[in-house]
Structure I
Amino acid sequence: MSKSTLFREAHIVNEGKVTVGDVLIVGDRIAKIGTCLIAKGADIVEAKGFWLMPGIIDDQVHFREPGLTHKADLSTESKAAAAGGVTSFMEMPNTVPQALTQRLIEDKFERAAEVSAVNYSFYMGASNNNLEEVLKTDPKRICGVKVFMGSSTGDMLVDEEKVLEGIFRESPTIVATHCEDEVIVRANMSTAKERWGENIPIDQHPLIRSAEACYQSSSKAAELATKHGARLHILHISTARELDIFDGNKPLSEKQITSEACVHHLWFTDADYTDKGTYIKWNPAVKTTSDRDAIRAALLDGRIDVIATDHAPHTIEEKSNSYFKAPSGGPLVQHGLLAMLDLVHQGEISVEKVIDLMCHRVAELFEIKDRGYIREGYKADLILVNPDANWTVTGSNILYKCGWSPFNGHKFKSYVTGTWVNGVKVWDGVNVLTEEGNHAGERLEFNR
């Protein structure tokens, strides 16, 4: 007999509404949504006063396996994801070796099947010389093709015009891009070196990886997509100017070009470099307050389509280096939803909109099968959140393998008290549950 779980009197956040009701899970599916439900033998979760939400779908993470597992791995980071309410992730190809062949990407899926606490997919990586492999990508089984149009961690820059044209013309699925103009970045770096030598201050990072570099590269990607009819998804928008590229008036289903914002670009500004230093060094860079506020506004007017974390851990020793030596990226998957819910409490955005941007629209944009909503018959990926927990991030409750967070010491208003993946409880608010929960995740499937 299938295991069942009944959530009673939850505040169900789903499809633009918050309603009080019950949700019944039977096996790995949502069986019934209603009020005063009765389920003999079910585990009862008294959820009065708590938010019950679809599990977060994070379309951009770097879990570092294989090859960089001193920073992170699929087991540790999927558990941190579960603690943060993330029940599905899509992982980037800049591992070692880089995921540039079908065999190498399948190796990642095989690894995840053994250890991932949450659902998973992996991007096929593009390079200057693997178009033939890219074209073998099965759009029903792989989330997308990742193109680095600016160099970043892993050095997977695609800068040959002929190759870019080929990818945008022939890709069998979504093309997801990292957009920073390499020529502009290198020129800015040269100028900074002339002034500062090897001692460039961290606050120069958003001037080196400038707004202009982002805009020019994003504009080029949009032009290529328009020219070839490609389905383009531009990742981690970090500037106000880039927002002009996107149309907030079209429904998502009609968009050819879509956009993602990341938690760090919605939270931090260049004023934070003084205190946080290289711990908030990301590519693209955290920029001005005006940029941050414009991106926040674009969440509400339709120009930004989804929110992700770009979880990209490095060890504290690596991040504590000087500007040149400190790698870009930081861990966020355990705290991304909590940060967005703080913005809810601050009146910047509604809880319904957060779930739309972190669950519903991600599922729609990637055409994910049976996930992203609380609907009868859908997979039972659910999270329970205490909206008034007042929970502080400390070293002892950080689950990332790297052991640190840019939010260390921050008191979040909300907290994830339970996470269910395919009907299996994998997080109880204190511990990641063992046995089934160690590998509860499944490979994401796509209705394409």
Structure II
Amino acid sequence: MKIKIIIPSLLIASLLIVSLFSGCAPKKKDDGKTVQMWVMPNSVEPVADLERLLKPFEEETGIKVVITSVDWGAAWSKITTAATSGDVPDLVQVGSTWVSAISGMGALEPFSKEAIAELGGEKTFVPVAWTTSGIENSGQTTAIPWIVDARALYYRQDVLKKARVSPDQLNDWQSFKLALGKIYNADIVIEDQSIAPIGISGKNDWNVIHSLAPWIWMAGGEFLGPDRKTCLLDSDEVFNGISFYISLVRDEYVPIEYLELNTAQVSGNFNDGACGMYFDGPYEVKTLTRPVAEGGAAGSMTSRNFAVTGYPKGPKGRVTFVGGSNLSIFKNAKNKAGAFKVIQYLTAKKQQIAYAKVSGFLPARRDAFDDPFFTEDPNRKVFKDAVFYGRTYPPVPSWGLLEPILTRRLGIMWDYVTSNSDYDPSKIRNQLKLAKKEVEAILNQ
């Protein structure tokens, strides 16, 4: 028999959260008043920006969120060390491609079905982001999508105009390459700046895999087979996708020195007017519209002329890489109930939109994209569309070990590209075969 009792909504939420994490309740009186949280630098002032966003939450709940910013370069080591030692914060930002690996360590608290329902349910979130919420086919959710990153093509409208190139010519691989050729042959100089057709980074970039993945997928290639025990990097499709991307350099549309740069440096060159196009995430829109005094590039020639479009379609259609970050609660957290309240707050529609405006990243909630911030800005709308046709990597526990292997092997390929005398496509195939062998050794441990 059910008894209907009218209870204030805030009390209901508090009671439900306690029940969702029953058995994990803090024993000290002041444990419930503080949540320790680790985040990465998602914005110009990562701690201050998040503190401002959380201020209403702290005033309403009485819970103080103590935020520690962890640099991306140190984050993997710090999080995995915490996971193995048990010396953990309550709440942690986890890169979407890291979730399966850290979940495989048994360090993250699974979210119950009731907890997920309290967050709006699986369908509340962008589908590709939700695929990173735990280990594939494990039946457990250990991370809740928070912010999303997708890649698209930035281009200079004035450069295209001078080269007599229409934005429509960036639509597929063939016309895209012809457009680059026109820009190259036009030998464009604007404000005493010679402009290269496109900028891409090489082996010294942390995004080596993310940069190559869309071309692999668009050619019909895959990283792993359906059994997740087989690596498919030695396929013709993977080779064809990588070969097309490499041809942008071989055809001299990319200055060879760019292959020594990372994404941030290529971005800087684009912002400074040195290249006509490059691929990057939604935060570049924020950079180009933010005042120089705040670290942006507003007012520059590039900011006055840039536009965004999707990746050119390949043989198997248009695909982009979608990454981002999720929020997880450690099993050894002291305040799981408080941490869950923080997740509820940060994944609510209002806060998702607000944080997207601050950070430049995309929201993980579907309905947040209905906001005019995304629907009325043509550049942000490109990224809105991208998250729904984009892909991510297979969420297998060993992926954290595979990324360094792939970064190294794919990075070596750029050495062959930069050596004009030694370039031989068969060497690319050999690196892919070696990558396959190393990856399968880990997958089958």
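Derivation of every value follows stated rules applied to the coordinates shown; laboratory data play no part. Everything quoted here is computed from the prediction, not taken from an experiment. Cβ atoms are built from the backbone, for glycine too; each structure is taken alone.
Any idea which of I, II comes out highest on relative contact order in percent (Cα under 8 Å, 6 or more apart)? If you can, show how the numbers build up before the last one.
Numbers: I: 21; II: 25.
The maximum falls on structure II.
Here helix-only ellipticity at 222 nm (-39500 (n - 2.57) for each DSSP H run of 4 or more, over all residues; to 500) has been calculated and equals -7500, so which of I, II was it run on?
I
Taking log10 I(q)/I(0) by the Debye sum over Cα atoms at q = 0.06, 0.07 Å⁻¹ from the coordinates of each of I, II, which one would give -0.28, -0.37?
II
Using FRET efficiency 1/(1 + (r/R0)^6) of positions 258 and 346 (r between Cβ atoms, R0 = 35 Å, to 0.05), single out the structure from I, II with the greatest value.
Result for FRET efficiency 1/(1 + (r/R0)^6) of positions 258 and 346 (r between Cβ atoms, R0 = 35 Å, to 0.05) over I, II: largest is I.
Name the one structure among I, II that mean count of other Cβ atoms within 10 Å over residues 74-81 of 28.0 was derived from.
Only one of I, II returns 28.0 for mean count of other Cβ atoms within 10 Å over residues 74-81, namely I.
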